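Structures follow.
No lab work stands behind these numbers, since they all come straight from the coordinates. Please read these numbers as outputs of a predicted model, since none were measured by experiment.
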Structure P
Amino acid sequence: MARILVVEDSPDIADLLRHYLERADHVVDVVTSGPAVLTQVHVSRPDLVLLDLMLPGLDGLAVCQALRQDPRTTAVPIIMLTARGEEGDRIRGLELGADDYVVKPFSPKEVVARVAALLRRVERPSGTAAAGPLQYGPIAMDLERHAVLVDGDEVRLTAKEFLLLQYLIENRGRVLSRDRLLSDVWGYQFTGGTRTVDVHVRRLREKIPLLATALTTIKQFGYRLEDPVPAMP
């Protein structure tokens, strides 16, 4: 059972999501404005946030940015709810730290499936538990503490950035297609969603400069984390 915060100003959509999520045995809180989110997450920290982009008071993009800048909510998974024509906003949301998005009009069963897939990967890291940190050159990942150190300095990653980095390190040296990354890291088959992968890769490269060299783009296919670790320029 997980606590889901639904941020949606349409009562009909909020009630629909609540109904399906509660049927899936989740505890659901609903707020209807941007400012209310920032209050609610400190009253009761959610395990996942379903965040509409169009909100009164403070839009979803600003809310997403605020959640990612707060150490208490940096790693809380965020799924954005967006209108079909908001392509630019979807990409902007991913760049600000959202983990995934669902396009309106949506099937509530699809939303529940996305929530379940993301929670599974946050709660159960891929691969077997290691006795010590997962290491890649100067990068050390503590899977139990959900912490990443680079040369001894902690780097704050979102839940999905952490899982993507873990998967890349565990599969170093292999060419990984975008579709495989979506399937194995995001947990679903979703054609047309490869921009999600690209944005997360770009954020990892920005936060961990070594990856600008070590994480190679395979044109029109995917990515490979080089093995052995390349020297920093």
Structure Q
Amino acid sequence: MTFLTEFIISLFAGILTLFVILDPIGALPFFQAFTIDLSDDERNKLARRSVLIAMGLLLVFAYLGALILNLLGIGIYDFEIAGGLLLLIFALRDALFSEPLGARETTSVKEKTGGLNRALDTIAVIPIATPLLAGPGSLTTVMLLTQSKQGWEGLVIGGVAILFDCGLALAAFRMSGKLNKRIGPSGLLIIGKVMDILMAAIAISYLFHGIQGIIQLTGI
């Protein structure tokens, strides 16, 4: 296998992995619920703002994550185990409960501000940008993606995955009305639950890889 072929496969795997964790399809019903009274322009503006904020958070964690780990004296295998556990908990919680993470907090904000229109900026940040998009799972994933390869390869894979998948998330949000009509709320819910299963499987792979790495380092 040539270097280019191996790099392309790793890049595709990184994009697919992050897409599963971001799960923009699973976030669509929640996005629609809080934009139902908005015009198309207002909905598109909210979608763009949310995705840009999420993308900024992901890029910061992707490229400064290694520095943070070094400052704290945390090894990449330690982080894989911790991130895998957190991602597994997040996947199980999302699979078992119908209420998205952050829903109660957003409802509280909506009530205090007297309606959705006055809470748009807050809703763009919480819960759509974070934790629905840039949540614990995706922040962990981008840090691991940039560490998956030595040198510039990991940095490129992480960056391209973030830009590509955030672009897909923005497109999904902008087309939320059409997707809801064609797929339906039940269809979106089913897709979201399947994504949760895949997310749990990815979490377990992180756990096993981290444990294997520590065993090799310690010689157990």
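Here are the numbers for the structure shown:
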item: Structure from which -12000 was derived, helix-only ellipticity at 222 nm (-39500 (n - 2.57) for each DSSP H run of 4 or more, over all residues; to 500), options P, Q; result: P
item: Among P, Q, which structure scores highest (criterion: relative contact order in percent (Cα under 8 Å, 6 or more apart)); result: Q
item: Cα Rg over 2.2 N^0.38 Å - structure with the largest value, from P, Q; result: Q
